[in-house]
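None of the figures in this text is laboratory data; all of them are computed from the coordinates on show. Computed from a predicted model, the values in this text were never measured in an experiment. Cβ atoms are built from the backbone, for glycine too; each structure is taken alone.
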Structure 1
Amino acid sequence: MKHLLKMLDLSTVEITEILDLADQLKYELKNGIQHKRLEGKTLGMIFQKSSTRTRVSFETGMYQLGGHPLFLSSKDLQIGRGEPVQDTARVLSRYVNGIMIRTFEQKEVDDLAQYGSVPIINGLTDFAHPCQVLADLMTIREFKNKLEGLKFCFIGDGNNMANSLTVGCLKMGMSVSLACPEGYYPPAEILDFAKTYGDKFELVNDPVAAAKNADVIYTDVWASMGQEGEAEKRKLAFKGYQVNDEVMAAAKPDAMVQHCLPAHREEEITEKVFEAHAAEIFEEAENRLHAQKAVMVLLMENK
């Protein structure tokens with residue numbers, strides 16, 4: 001693994017390696033065991049989208065690993081004034097040991113990897129959110145003690161979360177059921193990948209049908225960052241695509257609920273279901289820290 005660009009690039013073995021190291025680093029942190037594995041290293045963090053969990057977890061994680069996080073707002077960089085991303089990549093590669101970027105287009109992340117000479121981590125694009133999904137898989141494994149053989153259900157927009165979750169869950173031996181309204185399906189690249197898994201994948205329009213016998217129910221906001229202008233249109237399109245008592249009744253009695261946050265209660269998820277599963281949801285949020293630390297160690301420790 002040279003970079004973390006999207007879940008499609010990772011093998012099952014690589015995902016497992018990340019999750020195992022994340023578990024180890026979490027155990028060490030909880031037990032006061034120092035792990036300064038990136039001492040003297042610097043992570044450049046480019047933000048073209050605002051963030052709570054991504055910024056705080058990467059900054060804290062890099063500090064706990066003994067390294068230095070460097071926050072780089074696109075407003076402050078020349079990239080925000082038109083400098084080509086390939087030039088930014090080649091310059092920053094001479095200063096830092098790794099780059100995390102949170103942006104809009106997947107091409108920007110791919111270009112950084114192509115032209116830079118240090119590991120690139122995708123902190124989120126409109127196409128993929130691998131850091132979140134690694135934390136999600138880590139959390140599922142914590143609560144269910146396994147991944148293989150579980151049924152995963154995603155209800156909502158066929159967005160970056162649906163894309164990365166579909167790939168990650170299938171690669172780890174889970175079956176995946178997506179419930180998305182027409183016009184909001186994942187892109188062809190993801191659907192073509194999923195179809196290679198045969199009956200382990202289904203895409204339906206009925207959330208209750210998708211949730212039948214599910215071990216994990218997952219949802220996300222109806223309008224993601226940059227889609228605020230579509231909010232009212234999306235509220236109409238996603239009416240009925242809510243994780244509520246009816247959906248949970250279709251899932252297994254011990255089904256867990258996940259949300260990548262921030263959550264809009266009473267839209268994509270009811271207050272009742274959210275609070276009933278808050279322990280799982282906020283453990284998932286915490287695990288961003290541990291999963292990303294594992295990624296940084298694997299990519300940067302020996303570079």
Structure 2
Amino acid sequence: MSIPVLHMINLDQKLVGHQKFLSCWVSCSQEMSFLVDPGPPTSAAHLIDELKALAITRLDYILLTHVHIDHAAGAAHVLEAFPDARILCHEQGIEHMIDPTRLWQSSLSVLRPVAEAYGPPPPVPASSIATLSEIEGAGIEVIPTPGHAAHHLSFLHEGTLYVGEAVGLRVPIPGHIYLRPATPRRFVLEVALDSIDRLLALQPAPERMAFPHFGMVDDPVEYMKISRKQMPHWVEIVRELLRESADDLVGRAHERLLDADPYYATVTLLDPDIQQRERLYLEQTLEGLVEYVRST
């Protein structure tokens with residue numbers, strides 16, 4: 001079997017700070033070509049152009065770590081360019097790929113103007129949906145990692161772990177690590193930690209980890225361990241802040257985390273527009289944490 005060649009295709013968006021935020025991973029070998037998380041509709045044409053520039057004429061699989069619109073909504077467009085490709089997502093996500101009406105409405109309520117900028121997801125034909133046994137038969141290990149979403153999957157192939165948002169979101173900073181949780185509503189800490197434990201238990205350990213948000217790391221176990229400690233730490237910080245007051249939670253959490261979490265504190269090293277973006281998504285992360293804290 002030939003060694004696959006990996007390509008990261010940057011999916012920059014026309015939103016403030018949404019550079020080095022989204023990426024699609026493409027694995028190519030003589031035997032098989034697949035991509036992971038095609039991104040939103042707005043960047044689908046760019047993604048297809050990049051695939052053609054890489055001389056990819058066959059795409060066997062489109063793997064979706066989850067069906068949130070920033071990861072999966074461009075799948076139908078890619079399928080138009082590569083009609084023989086098969087799409088895999090969690091069984092709970094299939095209905096939303098075939099009829100994305102409820103997914104779109106939910107995205108609008110959560111992401112608001114960001115969802116409008118990404119655009120609505122077109123439906124994919126049911127005949128293009130792959131089965132789990134089909135994917136595993138192709139040599140791709142599928143790992144359930146329900147933490148960021150109940151329907152979240154991670155994929156392992158030839159030493160590369162495609163982690164989705166199971167370990168959070170990173171931004172590349174030379175000589176530093178920026179990592180934060182990605183905890184939307186209906187977040188359950190114990191489920192998220194169990195997902196990371198499943199990844200830590202992989203034997204042999206992955207050689208590299210590909211993030212959709214963002215880039216590749218050659219020390220995946222270190223990032224998993226950081227995330228494994230970071231999430232409960234953030235839960236306790238939010239619990240403390242709520243005991244004090246519910247006012248200006250985002251601002252107070254930001255200041256507390258700058259002091260308490262060295263992997264979040266590096267946000268100050270990012271470009272101002274990316275810091276602005278991260279402040280926006282911090283608010284969403286806190287919504288999930290607050291809901292969890294108030295339920296426990």
Thinking only about distance in nm of label points 7 Å out along Cα→Cβ at positions 97 and 169, which of 1, 2 has the largest value?
1
Ranking 1, 2 by Rg/Rh (Cα atoms, Kirkwood Rh), for residues 41-136 alone, the structure that comes out highest:
2
For relative contact order in percent (Cα under 8 Å, 6 or more apart), which of 1, 2 scores largest?
1
Can you tell which of 1, 2 yields 23.0 when mean count of other Cβ atoms within 10 Å over residues 145-152 is derived from it?
2
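With Rg/Rh (Cα atoms, Kirkwood Rh), for residues 185-256 alone computed per structure, which member of 1, 2 shows the largest figure?
2
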